[in-house]
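The structures come next, written out as C-alpha cells.
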Structure P
Amino acid sequence: MSEPYVHLNRVGEIPEKSGKICICPILHKSTYGLSVEVIGDPDGLRYLAGVLKWLADFDQNENTDPIGSREHLHLEPNKELDQKSCYVEVCRADAKGTGELADILKET
C-alpha cells in the first residue's frame with residue numbers, strides 16, 4: 001500500500017521575515033466593493049517580493065506533489081505576516097507537469 005499524500009507548507013523555505021507587512025481586505029461603501037490592501041514598510045515589502053520571487057522560481061518537479069498540483073504557500077498572521085493581516089494563500093497558476101493554468105486565469 002502506498003503512503004498517503006501529505007501537503008507540506010513550505011513557508012520554512014521562503015526568505016526570513018523582515019520589516020512590517022500587512023495584507024487585509026477592505027470593504028468600501030462606494031462602488032469598489034471589496035478590495036485587498038497590502039501595506040508595509042520598505043523591508044516588509046522587500047520580504048513579500050522575496051516570497052513571491054521564491055514561489056515564481058520554485059521548480060515544481062522537485063517536490064513529491066502529484067502531477068497537476070500547484071505549488072502554494074499559506075501566509076498567516078503573527079507568523080509570515082503581521083498581526084492585523086488576514087490569512088493569505090499565494091498560489092502558482094501553472095500546474096506541475098502540465099503547465100495548465102488555473103481556471104480563474106483562463107480566458108472565457
Structure Q
Amino acid sequence: MARRSPNSHELQKRAFPFIARLRREDPFRPADDAEWRQAADRAASEPGRWYAWAGWAPADVGYKLIHFATAAEAEAMQRWIAESGIETRPPPARVEAGRLTVGSYNAKPD
C-alpha cells in the first residue's frame with residue numbers, strides 16, 4: 001500500500017499555532033511586502049520562524065494569517081500591524097500602457 005506524504009501546510013500550522021491577522025484585500029506594494037516580512041522576522045525568535053498564508057475559511061477571507069510559535073511573538077506582530085498602519089496603505093499604482101507588439105504585416109518600410 002502506498003504511503004501518503006505528510007500535509008506540509010498542516011504540519012506548519014501545528015508547529016506555529018499562534019496567529020497575527022493582517023487585514024488586506026489589495027495587493028501590497030513591494031516595499032510594504034518586504035516591510036511586513038521584516039517585521040515578522042523581528043517578532044519571531046529567529047528570522048524565518050513564522051508561517052504566512054492567505055485565509056480561505058469564511059472568517060479569514062481577506063486576511064493574511066501569520067503564524068508564530070509563541071503567543072508573545074504573535075502579539076508583537078499584531079501590535080506592529082496596528083502601529084504601522086500597513087492595512088490602510090494604498091495598493092500599487094496601476095500602470096496604463098499601450099500594447100507592445102513585435103511586428104505587423106501591414107507595417108510599411110521607411
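Computing P(r) over Cα pairs in 5 Å bins from 0, in percent, for residues 18-57 alone across structures P, Q gives 6, 23, 18, 19, 14, 12, 6, 1 for structure P. A value of 2, 10, 17, 18, 14, 9, 6, 5, 5, 5, 4, 3, 2, 1, 0 for P(r) over Cα pairs in 5 Å bins from 0, in percent, calculated from one of P, Q, originates in structure Q.
Given a value of -10000 for helix-only ellipticity at 222 nm (-39500 (n - 2.57) for each DSSP H run of 4 or more, over all residues; to 500), point me to the structure among P, Q it was derived from. Going label by label, the one that fits is Q. Compare relative contact order in percent (Cα under 8 Å, 6 or more apart) across structures P, Q and report the one with the greatest value. The maximum falls on structure Q. Quick check on the output: 2.8 is distance in nm of label points 7 Å out along Cα→Cβ at positions 34 and 66, derived from one of P, Q. Which one produced it? Working through the options, I get structure P.
No value in this document is a laboratory result; all are computed from the given coordinates. Predicted model only: the values in this text are computed from it and were never measured. Cβ atoms are built from the backbone, for glycine too; each structure is taken alone.
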